[in-house]
Structure I
Amino acid sequence: MSTLKQSLRDNRWACWLALACLVVPMFASYFFDDMFSSLSELFKNPETLQLGWNMADYGFYSSGYSFLCIWGGLIICGALLDKFGVRLVGSIFVGMMVGGAGLVTFAISAGFEPKTSLTIAYIGCMLFGLGSEIAGVSVTRSIAKWFKGRNMALAMGLQLAIARFGTATAILIAPMIVKQKTLGEMYTLAETNRPALIGLAVLAVGAILWAVFVAMDARFDKEGGTTDKVETAEEDKFRISDIWKVLSNPRFLMIAILCVTFYCCVIRFKKFGVSILLPLFGVNLEIATVLLARIPFFTILFTPLFGALVDKVGKATVWMIVGSALVLASHLIITFAPQGVPAYAYIAIALLGIGYSLVPSAMWPSVPKIIPEKNLGTAYSLIYWIQNMGMWAVPIYIGKIFTKEITEAGNHAQEVTAAIHAEHIFILLGIVAIAVAVMLFFSSKRHPQLGLDRPAQQ
């Protein structure tokens with residue numbers, strides 16, 4: 001039995017094949033989530049959209065991703081992961097992810113009144129969001145299982161890089177399939193729903209590959225005499241009190257707060273990035289789209305490299321500080337650099353992309369070092385839960401800023417003011433991220449036995 005287990009787990013090709021099956025659903029999830037990111041300008045002029053949504057509606061729709069997550073969905077489902085295993089629970093939520101995306105696609109394609117389509121799309125986005133987050137937890141936990149003791153940071157880095165390639169693809173493709181029109185021309189539903197149709201097709205492929213991984217994982221456990229469920233003894237079974245044990249861990253809380261503030265600085269910026277970059281730097285839509293797409297492309301290049309770096313040299317908390325500082329510097333440049341000078345936008349986006357690569361490469365592999373294995377599903381879910389609180393609130397607020405302050409279509413001064421006010425939110429979040437990363441650094445120094453800054457080889 002042990003020989004058979006080794007033949008699968010210790011087979012590098014088998015491990016990387018499993019990783020390949022895991023990354024495609026995440027690629028698809030990121031693609032669908034960001035399908036409107038480079039089209040946010042359309043919502044400034046709802047009178048030209050057959051869909052009829054304004055910027056506040058777009059922000060509200062985007063927040064739907066996190067609604068079920070913050071209202072207990074992630075915590076409950078994380079506990080279910082620990083109790084019933086990744087294969088069963090993960091499959092349910094991969095299916096929910098695809099189903100929610102299908103509902104969104106239906107809502108924006110069927111020709112409903114704006115309020116009706118927004119309501120249906122919001123419900124679909126809620127289902128898609130919870131499904132995606134639990135699928136993400138399942139993927140992260142599966143990688144921790146398959147790559148335990150070797151190349152974990154690299155594997156997680158590769159997963160993040162390929163997932164973010166989904167964002168880059170969505171940002172670049174969307175303006176190509178929804179062609180920009182002259183001011184006043186109408187965008188039909190048949191035009192604006194194209195990114196969703198493509199995203200839904202990719203999600204279907206991701207679901208098929210998830211099924212392949214489930215089969216591989218079942219064989220892995222069968223050959224090794226192990227189980228998909230974490231608990232193996234009565235004292236190890238999940239209890240509600242385990243949630244408090246995780247939340248009462250100060251280092252876990254630091255990582256969770258870093259996660260929500262850091263990711264909001266990047267992910268929620270992407271939702272409105274085109275609408276921010278256009279007025280501040282005087283670039284056209286094509287250049288703004290390319291700039292925004294560079295964020296995930298930087299992560300594709302650097303996240304695996306940084307993951308390997310963390311595995312080899314350690315110093316995870318130091319890299320978290322550096323990455324957070326780069327993201328804050330990026331938003332300071334966007335806000336305070338001379339307006340109308342595109343060179344500053346290129347610098348800011350480069351810093352944002354590098355920081356976006358560095359922090360997750362160090363942050364996610366740190367969680368198994370501070371949380372017992374039997375609670376990893378709960379821990380990752382709690383992190384996503386806290387993260388989604390920010391993901392829910394920030395787009396609503398920023399969408400309202402743009403809708404309130406831009407009262408006249410094409411008014412450059414109003415667009416500049418709205419963009420700067422939106423950036424103030426990201427600057428505040430960046431400051432908090434750095435402060436928490438520094439606290440984690442000093443906590444790691446006080447508790448070296450945890451090995452937060454230790455290389456994977458030791």
Structure II
Amino acid sequence: MSASIFREYDIRGIFEKELNENIVKKIGYYLAKALIKKLPDAQFIAVGYDARLHSPTLKNWLTSGINKAGLEVLDMGLVPTPANYFANFTDFNGLKSDGSVMITGSHNPPEYNGFKITLDKNPFFGEEIYSLGREILADNSTIEDNEITINIDSKNRYIDFIVNHFSHLKLENKKFVFDCGNGVAGVVLREILDRLNIKYKILFEEPDGNFPNHHPDPSDEHTLEDIKKELATGKYDFGFAYDGDADRIALLSPKYNFKGDILAIFFSKFIKNPTVIGEVKCSQVMYDTINSYGKAIMYKTGHSNLKVKIKETKADFAAEVSGHLFFNDRYFGYDDAIYATFRALELIDQNFDFDKEYESLPQVYSTPEINITVTEDTKFKIIEDLKNALINPPADFPKIKDIITVDGIRVIFENGWGLVRASNTTPKLVTRFEADTQENAKIYENVLIKLFEQLKGK
């Protein structure tokens with residue numbers, strides 16, 4: 001087994017090749033032990049899974065490990081990741097989960113699967129995951145089958161919560177299109193829309209782990225072609241698209257695709273004295289705009305990092321450019337694309353003009369994420385080398401106003417910024433550039449990439 005399945009934010013790998021029966025049973029066992037260590041009186045771990053073909057099998061293996069450790073499994077079946085998180089804050093007829101595991105490959109290809117973990121309402125990530133991996137790798141024992149679970153209805157509890165929370169919506173004159181991408185958004189979306197009397201068309205609603213229509217990653221423009229075609233017909237006011245486990249959203253008008261950092265601005269306008277956390281890849285426009293009427297905090301990329309930071313700062317909201325949106329205002333502070341959908345519909349109900357508001361923001365030019373393949377062993381060293389090199393940059397380097405090192409290096413230039421950070425989940429450096437003109441964005445990209453190439457060659 002490879003230690004590489006134990007990632008910064010979750011556990012993820014290829015079914016059977018990396019996530020085999022022996023390993024997954026031990027993941028269940030050692031997770032349960034970790035929970036008991038945190039909460040000696042712990043009794044239950046809630047487990048749900050996404051639409052991938054192998055998710056039920058993984059659930060059975062995981063259950064055997066949890067049972068072996070002396071805890072019981074509250075089985076929620078096929079649910080979106082947000083309904084899994086929701087189980088941590090819900091009483092199921094006297095049964096309360098002390099932690100949860102969502103079995104999901106998120107937006108990865110169909111052969112992948114994995115586990116997103118919450119223990120005692122907090123994300124289980126970073127060193128905790130790496131330590132778990134070391135324990136598992138050192139254990140040569142086997143765990144017998146014990147697939148006994150207690151069924152709970154987290155799906156309908158979640159649906160009821162959303163419906164009750166947004167029962168005030170009056171959107172009879174609007175029509176919307178939704179792309180579930182054959183992921184688990186389709187398990188809950190139709191019933192919520194019907195009960196709220198919202199007019200809709202749903203694309204690729206049926207959960208299918210083969211993802212026959214397109215890859216379920218709404219942060220990739222190529223996956224939005226179907227929903228853009230629908231919006232181009234003029235029949236729909238807005239479109240919403242989801243990833244495989246429905247914790248990531250894309251929101252589109254017929255004219256624009258509003259990224260997570262832009263949505264953060266829009267939502268923050270409806271929160272009194274907002275405190276908003278953005279990841280290091282967010283536009284400077286977001287930070288500057290929100291700081292003019294509230295407080296914006298820059299922090300590390302990653303859904304686990306942002307959930308922890310929300311709790312620490314008591315922030316109202318957090319956002320990733322990729323569409324992970326975390327509402328702590330009127331909600332529980334985790335990333336939920338379904339809930340975010342209805343918060344957006346709430347703004348539409350209040351006649352918020354998304355296009356006009358977007359056009360009124362300072363215009364900047366941003367590159368997409370540019371990934372540079374390196375090795376797992378060198379990626380963090382390269383970042384350190386870059387930091388050192390930027391103390392005395394080359395003579396022809398554009399003027400540097402500031403260097404932010406909260407996650408990698410974000411270099412603030414006179415007319416924009418450039419980011420180089422090490423991916424926590426793959427052997428890659430992730431770069432992004434933004435400036436007042438396309439030309440300046442390209443200049444910043446060229447000088448930082450050139451410096452990186454020089455350092456790599458040493």
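Computing P(r) over Cα pairs in 20 Å bins from 0, in percent across structures I, II gives 24, 56, 19, 0 for structure II.
State the single structure among I, II that was used to calculate helix-only ellipticity at 222 nm (-39500 (n - 2.57) for each DSSP H run of 4 or more, over all residues; to 500), giving -26000. It was calculated from structure I. A value of 0.85 for FRET efficiency 1/(1 + (r/R0)^6) of positions 104 and 344 (r between Cβ atoms, R0 = 30 Å, to 0.05), calculated from one of I, II, originates in structure II. Comparing distance in nm of label points 7 Å out along Cα→Cβ at positions 32 and 184 across structures I, II, the highest figure comes from I. Out of I, II, which structure matches 27 when relative contact order in percent (Cα under 8 Å, 6 or more apart) is calculated? Label of the originating structure: I.
The numbers here are math on the coordinates, done by the rules we state, and not lab data. The model shown is predicted, which means the values in this text are computed figures rather than measured ones. Cβ atoms are built from the backbone, for glycine too; each structure is taken alone.
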